[in-house]
1. helix-only ellipticity at 222 nm (-39500 (n - 2.57) for each DSSP H run of 4 or more, over all residues; to 500) was computed and gave -6000; which structure, P, Q, did it come from?
2. Which one of P, Q has percent of Cα pairs over 11 Å apart, for residues 1-40 alone, as calculated from the coordinates, equal to 60?
3. Using the calculated result 18.0, 58 for Rg and Dmax of the Cα atoms in Å, pick out the matching structure from P, Q.
4. Thinking only about mean count of other Cβ atoms within 10 Å over residues 73-80, which of P, Q has the largest value?
5. If relative contact order in percent (Cα under 8 Å, 6 or more apart) is computed to be 16, which of P, Q is the source?
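Readers should treat all values here as calculations from the given coordinates under stated rules, not as data from a laboratory. All values derive from a computational prediction rather than experimental measurement. Cβ atoms are built from the backbone, for glycine too; each structure is taken alone.
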Structure P
Amino acid sequence: MRSICRVESRTVETPSTVTLRFKYAPSAVPGQFVMLWIPGDDEIPMSLSYVDGPLKGVTVKAMGSTSRRVQSIQVGDQIGIRGPYGNVFDPSPQRILVVAGGSGAAVLAPGADAAHARGGLLTVALGATTAGELLFEERFRALGAEVHVATDDGSLGFHGYVTNVAERLLQSHPFDAVWTCGPEVMMRKVVVAADARGVPTVLAMERHMKCALGLCDACAIGPYHVCVDGPLFPGAQIAGLPEFGGFQRDASGRRVHRG
């Protein structure tokens, strides 16, 4: 059932990313997502970037027409929320490498919060196209995490892909788990690097969703539906699927090649 919620705060995180906080009573756990609706527009799936207490939050990157409209929402506006849906992070590993590409940091940050609360040691490889688009860098640092930055244009940190930073960290640090979210091609490289060192991975998958109930098939990847079987998957469960990093479903459910 959808609830109508008032937006209580709006924070511009980067030039393309905005966080909306809203009062929503149902409990939520790091890793879960909600379906967000604007009257007169589509529903879109949004990972919860803040889960504690009654004031939940989503962090929205401008991509399609609906997400751009979500970004225009102001304090006092109303949105529809249903959920939360999906499985959750296990915060018990002691040494966790978090690998975030772009807006993928939004779903990983609450998991990092939970791991830190349990005494976990966090190392973060944070990537973006340019320095101004780095998401939640200070939030991770506030947890005492060792943060390593990569930017495609070299404007801050390592000049190149965040996967190169992650590979270097896996070579030099012992980890009990790797959590990652970002483009599937990026996550595939992270899985390969972690698997070579015997470190289990958790992938936060982001695919087109329409129902969040496992009925519409838009978010299918192999035999799984991201909305009900995920959105978190062990890397070993997904890495061998030809769709992973290769194919997705469009809004009509048609299987298309990832460009």
Structure Q
Amino acid sequence: MTYLYAVILAIIEGITEYLPISSTGHMIIASSFMKIASDDFTKLFTIVIQLGAILSVVVLYWKRFFQSFDFYFKLLVAFLPAAVLGLLLNDLIDELLESPVTVAISLVIGGVILLKVDDWFRANETSTAENPSEHTQINYATALKIGFFQCLAMIPGTSRSGASIVGGMTQKLNRKTAAEFSFFLAVPTMFGATAKKLYDYYKAGFELSTYQINYLIIGNIIAFIVALIAIKSFINYLSTKGFKIFGYYRIVLGTALLIIHFFIYKLSV
């Protein structure tokens, strides 16, 4: 890890954390090209800098985020499936985090789904004005189902935000409501993932050097600033344009990675 690599990865995190294109997948791709993906600190860094991106949600939506205990309980219900499966599948997830091919395949599959999502759930948008409560209100059952969809993101390249947004749309939420709940759900999910990763890092006998602490501070600051911009831009675009551009992007990127890996330059960690 170098300061340049830290800045690049933080920018990628800030841009991609809340877009349905997989922040983890993009950081695996970038760190693989940098030849640092298998480094234990790199794995820690890519998780911990998500705290900066999380803080951007709290800042942008602070009035809604600190609204009621009922809201927090719904977030907790949605968070529980990922918490349980994350603990059970921790070793498998770590193995997958070193696989650019897994990322590429997931990008393509997710891209195909995003090309169809707007058509599948068009009624959620067109009937919102007629029956807004049906498409903007989230109950506990809906929160739990979104939480299970979020678990799909344990496969690198799937996209946590993409999976949870689509999960919300399957429950008749409109795009904006599903996306905003996905943003809120990122707070407990990423905080939990960061705490677990830090615990595992120290349990394995590693200690953070002064340079590494500086990398984490810089990474979180940059991820926070970039995520602020990305969230506002994404919500505005998604509300009017939908998912198709993200689907095409995922398919092109995933296909390009597979071609690079198998025919030009074998990506390694």
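1. The correct label is P.
2. Working: P: 75; Q: 60.
Working through the options, I get structure Q.
3. Structure Q accounts for this read-out.
4. Of structures P, Q, the maximum of mean count of other Cβ atoms within 10 Å over residues 73-80 occurs in Q.
5. On the way: P: 16; Q: 39.
It traces back to P.
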